[in-house]
Structure formats: C-alpha cells, structure tokens
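**Student:** Okay, got some structures for you below.
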Structure P
Amino acid sequence: MPKITIKPEDRWFSKCVREAADWTCECCGKKYEENSSALHASHYFSRRHKAIRYCPDNVFAHCFGCHQKLGGNPDDFHKWMVNKVGEAMLEILREKRNDIGLAKTINKNKKDVARHYREEYKRIKAVRDAGAVGFIDIIEY
C-alpha cells in the first residue's frame with residue numbers, strides 16, 4: 001500500500017487545531033502529549049468540502065475514541081456540535097460549505113493556506129508559551 005502524503009496545508013492546520021485545544025480532546029477532556037498521533041483534527045463536515053476544510057469552526061481536537069464515536073454516530077456528533085458552536089454557526093458552515101467560489105480560492109491558494117497556518121501555529125505556540133491556558137482561538141485563512 002502506498003504511503004499517504006500529508007500536504008503542508010493539512011499538516012499545519014492540524015497542528016493549529018490540536019495546539020489551540022492545548023492537546024486536549026474537546027469531547028472527553030483527555031490530555032495528550034504534544035505531537036501525539038492519538039489526538040486528531042476531526043471535521044464535522046467532511047474534508048472533501050474544500051471551502052470549509054480549513055475552517056476552525058468545522059474542526060475539533062478529538063482523541064481516536066471520540067473521533068470514532070462521533071464520526072460513526074451522526075446524530076451524536078450533531079448534538080455535540082450544536083452544544084459546542086450553536087445552530088447559527090452550523091447554518092453559517094452549511095452556507096460556506098456550498099460556496100464554490102470559496103472552494104476554488106482555497107484550492108488555488110494552497111501555498112498561502114499552508115503559510116498562513118504555519119504562522120498561525122507559531123502565534124498560538126507563542127501565546128501558549130507566554131502562559132495562556134485552555135483554548136486559544138485560531139485565526140482563519
């Protein structure tokens with residue numbers, strides 16, 4: 001089986017999501033070591049929706065178990081999502097998900113997306129290193 005290549009924009013965005021959550025599962029609260037592969041960047045709306053693939057409101061730090069549980073139970077994930085971001089944000093995400101122009105812009109500017117999230121990761125790390133605890137908001141591309 002061929003090795004999966006992780007694109008720079010995906011790698012940096014995933015690092016932002018997990019660092020912003022302080023390497024803690026946003027569902028069960030379990031804390032992980034930095035760079036642990038057991039903590040995932042979990043998309044509510046699938047990664048195939050390019051317009052919101054890198055949208056922080058659509059992606060959460062979930063441990064393997066919670067990612068499997070929520071991903072396998074759409075009703076549970078929906079309830080969790082409504083509790084986390086609210087119905088209004090879900091509606092915004094639905095609208096953005098269907099924005100073909102935004103999807104094309106994201107797809108055309110992958111290097112800029114990677115650069116943005118690399119710098120955003122550095123910013124989040126600096127805020128964390130300065131003593132911030134808990135969740136740190138991610139500035140979207």
Structure Q
Amino acid sequence: MVDVSEKPGSKRMAVASCKVLLGENAFRLVAANQIAKGDVLSVAKIAGIYGAKHTANLIPLCHNIMLSKVQLELRLNEHERAVEIKGEVTSVGQTGVEMEAMTAVSVAGLTIYDMCKAVCKDIQITNIQLEMKTGGKSGEWARNQ
C-alpha cells in the first residue's frame with residue numbers, strides 16, 4: 001500500500017454509477033416487488049452500503065478508511081428495463097473514496113443480479129464508472145467536464 005501518513009487530511013467525496021439491464025420479465029417483477037427473494041431495490045441498497053464499508057477487505061491495496069457517508073440511489077428506467085444505480089461516498093482523511101463508491105454500486109448491481117437470476121439469466125451489469133470526485137491533492141474531477 002502507498003504510505004499516506006504524511007498527507008494532510010481533507011474532505012473527500014466520490015460519486016460512481018452503474019446500470020443493471022434486466023430484460024422485460026425481471027424488470028416487471030422488480031418494479032412490482034414480486035421477486036421471490038424479496039425487495040430487490042432495498043436489499044441492493046443495503047448491500048451497496050455494506051460493500052463500501054468493506055472495500056479494503058475486497059481490494060488488496062486499498063486503505064481501510066473511515067467513511068462519513070454512503071448513500072445509494074436506485075432508479076427504475078422503464079425504457080431500458082434497467083436499474084440505474086448511483087452511489088456517493090464521503091470521508092475526511094488522507095486518501096480518496098473513489099474505490100468505495102465504485103464498490104458500492106458494483107455490490108448493489110451484483111445483489112440485483114443474484115436476486116433476479118432465477119427469472120432471467122441474461123442480466124447485464126454495465127457501465128461501472130466514476131462520475132466525479134472532490135478533495136485531495138488532485139482536486140476536483142468530473143466525467144465529461
């Protein structure tokens with residue numbers, strides 16, 4: 001791991017996103033909250049928060065950092081028969097929270113896949129990406145800026 005002990009602490013924030021393409025049947029069942037395993041969107045939201053909190057246990061060279069906020073937003077996109085996931089993570093510390101934000105949306109997407117796989121095998125988790133970050137030496141960054 002990189003030594004961050006000499007870096008000053010600062011407020012860090014990162015937003016990541018991904019999309020889960022469900023197909024017609026799975027989308028209809030998720031929207032109606034009729035998936036056999038339960039409330040897909042609520043479980044995925046909690047799983048994403050859990051994922052952010054455990055990023056350092058999953059990705060070997062990530063620092064274990066204190067998180068101030070983890071917020072996930074899951075939105076049904078009827079046109080694409082998809083769930084759009086956005087995750088925001090904040091911290092005050094010596095290293096950024098980009099990996100925590102991307103882990104949050106990834107774990108939320110994987111949870112949706114797990115809960116829906118019995119009704120559709122063709123689910124796709126797409127476009128896992130960092131949307132923006134603030135704080136630290138490199139300052140602000142935003143996709144398409």
Structure R
Amino acid sequence: REQITVPKEILLFCKKITAATLNYLKIDNVIVTLILTNDEAIAHINKTYRKKKGPTDVISFAYREAPMPHGATKEHLGDIFISLETAQRQASEYKVTLKEELKRLLVHGVLHLVGYDHEQSVYKKRIMQKKEDEVMGKI
C-alpha cells in the first residue's frame with residue numbers, strides 16, 4: 001500500500017482533539033490508536049470488516065466494552081481509521097475547514113469506542129448525535 005504524508009500540524013491537532021474528547025467524557029488511562037489513511041485503504045477495511053463497498057470517512061474498532069477502565073494501568077481502548085481524502089471532500093461539501101471536519105470525525109470515532117452506536121436503531125442514532133453535538137460544542 002502507498003504511504004501518505006500527513007502534515008505535523010494535522011497530527012498534533014488530531015491528538016489534541018482525541019485527548020480533549022476523552023477528557024470531556026471523563027475517560028483516562030486509555031490508549032487510542034489513530035490511523036490517518038486514504039480512500040483506497042479505508043475502502044479495503046470497510047469491505048473486509050463491515051461488508052460495505054467503497055470508502056467511508058471514519059471506522060472505529062473498540063477493544064473493550066463498558067465499563068471504561070479507571071485503573072493505574074493504561075488500556076488500549078481501540079483504533080480509529082480516518083480517510084483524509086474523504087474528510088477533505090466532506091469539509092468542502094459542508095463548507096468547513098479540514099480541521100473542523102476532522103474534529104467531528106474524531107469525536108464520532110471516540111464515541112464509537114466508548115459504546116455509542118448509530119446503526120442499531122433510530123433512537124440510538126439520536127442519542128449518539130446528541131452526544132456528538134454536545135462534545136463538539138464543549139471541546
């Protein structure tokens with residue numbers, strides 16, 4: 001697979017937003033792996049693990065279920081994959097900056113890692129959307 005180059009400023013921004021989201025949710029002592037990738041790679045992941053064709057913006061893989069860890073030992077909460085190509089297209093479409101779109105995708109990804117799921121029902125979709133909006137407004 002082809003390597004992509006991500007500006008350091010974007011990497012630092014993503015790290016900051018992920019940490020702020022976890023802090024707002026009062027989750028500490030966790031490790032989140034963030035993989036910024038391209039459409040080709042995320043389409044492969046989407047097909048392999050979700051049986052869906054084509055690229056998507058963000059995919060999260062949680063390594064544990066609630067309750068969240070609160071011990072002295074750091075635990076791996078999960079992985080978040082974001083397609084920078086899709087994020088850039090969506091930023092243009094929604095008329096926001098790339099950073100603003102990445103912030104939304106990171107919050108969305110972290111919420112999946114801590115148990116929120118918008119694909120199970122309309123009710124759970126509304127709950128997740130409300131929490132996403134709340135976090136976006138606070139961090």
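Each value in this text was obtained by applying a stated rule to the coordinates, not by laboratory testing. If you're wondering where the values come from, they're calculated on a predicted model, not measured in any experiment. Cβ atoms are built from the backbone, for glycine too; each structure is taken alone.
**Student:** Given a value of 41 for relative contact order in percent (Cα under 8 Å, 6 or more apart), calculated from one of P, Q, R, which structure does it belong to? If you can, show how the numbers build up before the last one.
**Tutor:** Working: P: 34; Q: 41; R: 27.
Source structure for this number: Q.
**Student:** So distance in nm of label points 7 Å out along Cα→Cβ at positions 87 and 111, computed for just one structure, reads 1.7; which one of P, Q, R is that?
**Tutor:** Details: P: 4.5; Q: 1.0; R: 1.7.
Comparing all candidates, it corresponds to R.
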